[in-house]
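Multiple structures are listed underneath, in structure tokens.
Computed from the coordinates by the stated procedures, all read-outs in this text should not be read as laboratory data. This is a predicted model, so every value here is computed, not measured.
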Structure 1
Amino acid sequence: MGEQKGLVDPFTLADEDGYIWLKGNLHSHSTNSDGKVSPQERVDGYVNAGYDYLCVSDHHTITRIDTVSCPDEFTLVQGVELHPDNPFGGQRHHFLALNMTEDMNAQVMPPQAVIDAVHKQGGSIWLAHPHWSSVNILRDTMPLRGLAGIEVFNTTCRCMGRGESSVHWDDWMELGGQILPALANDDAHAAESTERDTYHGWTMVRVKERTAEAVVEALATGASYSSSGPEILDIKLKRVDEGKRTVEATVSCSEARRIFAVCDSYGVEYHEGGELFETATLTLRPGAKYVRFEIVDAQGYKAWSNPYDLANL
């Protein structure tokens with residue numbers, strides 16, 4: 001996978017070392033941009049729904065976390081959705097910028113300048129809903145440097161038929177020769193009462209502290225997984241045939257109907273004839289460079305692991 005180092009495996013970060021799982025949504029909107037509820041109502045909704053962290057990522061302008069209140073154990077990540085023009089031929093870019101301190105007029109800046117300015121603030125910047133945005137990875141994304149990863153699932157985009165961007169994820173990793181972490185988010189715009197785009201997509205992070213800095217670091221290093229329903233409890237990989245570079249994977253999860261092991265080319269499906277299961281052992285394609293896992297439950301909801309660089313196994 002080029003010279004990219006592997007991501008952190010969250011399932012090796014032990015409880016006894018102080019690690020905990022936090023559930024959160026990093027993409028939502030309020031009346032500070034095109035959302036239908038106030039920032040406080042948006043925060044209250046996710047608190048009451050049992051989430052642990054939230055970013056109110058309004059378009060263009062930062063919604064300041066000191067303008068809302070929440071319980072002490074709830075973490076607010078300050079961020080913004082930025083939209084520089086796309087000089088490469090595609091539609092306008094949608095970038096999710098986290099841990100931001102100062103506003104910028106991204107609409108008049110080249111996309112690389114926006115990425116660089118986010119980094120200068122100490123922020124992290126992600127490619128948002130590329131399937132919905134009709135992003136062509138080769139044309140629109142490969143010229144850029146410094147994006148942390150991809151939004152693989154977006155609830156409000158699912159409502160418009162383009163919610164999942166896993167093919168874009170794989171395309172980006174193949175073209176760039178690197179592995180990249182992913183997020184799942186709601187991109188909530190509507191009020192909770194409409195039951196449209198709230199509480200359907202989240203990212204689980206493995207952290208020691210309930211701080212925005214810890215959450216964003218876990219996301220950037222891959223100590224996380226994404227979901228629209230299933231839980232991933234553990235993933236173990238071991239090499240079983242050194243000559244053919246064959247790897248065996250064991251995945252433990254909440255009740256699932258299917259698991260897909262998605263590699264750099266081809267992959268493997270596991271099922272038990274339609275029966276539900278909680279543990280699966282799969283033998284991966286010999287010589288695979290990376291693998292990520294998709295867990296599908298009885299209702300068709302998914303969870304996505306971050307990819308594992310098999311060269312480092």
Structure 2
Amino acid sequence: MELPIVNHPDYVAKINDDNKFPIKKFGELANYLKEIKIVKDFIIPKPCSFETLNEAHSKDYILKIKEKSLDLLSQKKIGFPLNDSVVRRSYVATGGTVLASKLAINHGLACNTAGGSHHATFNEGAGFCVFNDVAVATRYLQKKGYARRILIVDLDVHQGNGTADIFKDDSSVFTFSMHCKSNYPAKKTKSNLDVELDDNLEDKEYLEILKKYIMYLNEESFDFVFYIAGVDIHHNDRLGKLKISDQGIKKRDQIVIGNFYQKRIPLCGVLGGGYNKDFNKLVELHSMLHKSCAEII
């Protein structure tokens with residue numbers, strides 16, 4: 001069976017070339033996954049509906065994004081200009097994670113080629129995150145009755161503060177964030193389980209810590225897993241501070257995906273962050289999520 005992978009050409013928005021965010025990676029990742037024959041045809045998402053967004057974001061915030069009326073300070077906090085293509089991308093990428101989560105229910109595994117916008121809270125965006133796609137998709141699955149208790153495994157180098165904030169009073173969602181302690185955001189929000197890592201951590205210790213906490217999570221009972229597979233843990237990442245190798249990232253993905261697939265818990269994989277100094281390497285690292293899923297399914 002071919003792994004269901006969700007992608008849309010509009011994942012690539014128009015932003016200034018000097019922006020720190022490598023927006024072109026989404027298009028190049030799609031090309032690369034076709035080139036290496038991980039996917040023949042992508043599944044195309046629709047923009048996320050207002051009703052679905054409103055389960056995880058305030059009406060006021062959604063309308064400010066839609067109407068491009070967000071104040072400049074709030075736009076600066078996000079890090080993107082609020083133009084038509086950025087707004088379109090925000091709706092479509094969130095719709096992509098919602099669609100991928102539904103596909104994971106049916107197939108056991110599915111991936112988006114974007115997503116993992118974990119700094120967006122109920123009322124605002126931040127850190128290159130407009131809508132919190134995983135939070136939106138989590139609420140969608142619960143509302144539709146597809147899943148009751150959901151686990152979010154966030155292995156981006158930055159803490160998933162927005163996700164933690166959205167679900168802070170909700171025992172039906174378990175947030176697990178394993179991140180670099182000294183990295184953004186300066187002020188962390190308490191997840192159900194936070195694992196703070198020291199700067200310059202290398203593969204062996206990183207993977208040992210991960211395995212320990214995966215075993216801990218296996219003691220709990222979940223109906224569904226979202227996996228935020230940020231590759232900004234890589235030693236050559238501009239914003240990372242950790243020292244994980246290509247092989248370490250590949251092994252990490254295999255541990256997480258293999259664990260939950262073996263337990264027959266549906267898993268939806270999303271990209272998370274990646275700001276590698278080498279653009280081609282960045283695309284290759286992001287593809288490891290999709291490769292690892294495709295090898296298992």
Structure 3
Amino acid sequence: MTKKKCTYNIIIPHHNNPFLLRRCLDSIPQREDIQVIVVDDNSDAKYIDEVQAACDAHPNTHFFLTTEGRGAGFARNKALKQVNSKWVIFSDADDYFLPEAFTIFDQYQDSEADIICFNSACRFSDTGEESNRSEHITKMIDAFLTTPNEETEGQLRYNYNEPWGKMIRAALIFDNNIQFEETRWANDVHFSTAIGVHAKQIAADKRQVYCVTVSRGSLVHQHSIESRRCRYEVQLRNNQYLRQVGKPQFQTSLMYSLRWAAHYGGIKAVWDFIKLGRKYKANFFIGANKWIKNYFISRKEYKGKEQYIQQS
């Protein structure tokens with residue numbers, strides 16, 4: 001890839017879904033100042049020609065093939081090495097940008113902020129019906145715009161754990177050597193927190209720029225003791241990081257993970273999770289006053305999604 005300076009680099013990791021990747025690429029305008037970087041994470045051989053064709057059909061899209069099979073975090077880190085833009089925008093291959101997205105992005109080209117957060121729509125991929133997967137982001141953005149203070153800004157900086165729906169200044173990433181964890185699940189949590197920690201200024205816009213989809217069997221809906229343990233350890237490391245940078249009030253509650261441990265592995269798994277938490281000097285009582293509320297929120301989050309959850 002020739003590193004031609006541009007305004008936006010769009011980074012898209014891909015695995016085994018060229019049809020949805022093409023939809024994502026179709027949603028990105030064909031402009032010289034927009035360069036797309038697609039990194040394939042060891043897709044099955046039968047898909048590679050289709051992925052290549054999808055990328056070739058979109059000028060200013062650059063395709064990189066990896067065979068290590070180390071997940072989306074590894075693919076995103078590989079893509080970051082190719083960045084030569086002012087702003088970096090992330091997308092998942094099964095999501096897409098809304099029609100006015102880049103018109104809105106253009107309004108922030110010269111922003112002083114290091115991160116601009118936007119609202120996202122959310123739909124079930126097979127039916128097109130609305131989902132609530134991005135509802136927590138809407139609440140954070142609304143709170144920040146309505147009542148800007150240390151609490152609402154901190155929530156947006158440190159608890160918006162997804163990389164999509166944001167414009168991120170490339171210099172913020174590279175000046176602070178911020179990378180994705182190369183875990184199978186939740187690879188984006190630390191990255192999203194770290195950019196919030198290092199950003200000098202953040203901004204938010206209530207308009208929707210992106211559509212995140214809920215797909216059957218996607219990583220975010222793969223539930224097993226292995227996936228829950230991986231997510232839990234990511235959470236423990238991220239909470240530890242927030243303590244280290246002097247932001248312990250923005251740690252996230254561990255009770256959600258302990259509940260899933262009990263569901264998938266019983267008391268033995270819960271004890272294993274507790275021992276792992278003690279290794280990270282975790283506070284198991286974070287958000288204790290909200291446990292009941294959060295329980296019902298988590299039930300609402302998965303209501304209607306049962307057919308999309310892949311359990312093992």
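For the structures shown (1, 2, 3), percent of Cα pairs over 17 Å apart, for residues 30-125 alone is largest in 3. Which one of 1, 2, 3 has mean projected area of the Cα convex hull in nm², for residues 102-269 alone, as calculated from the coordinates, equal to 9.0? The read-out comes from structure 2.
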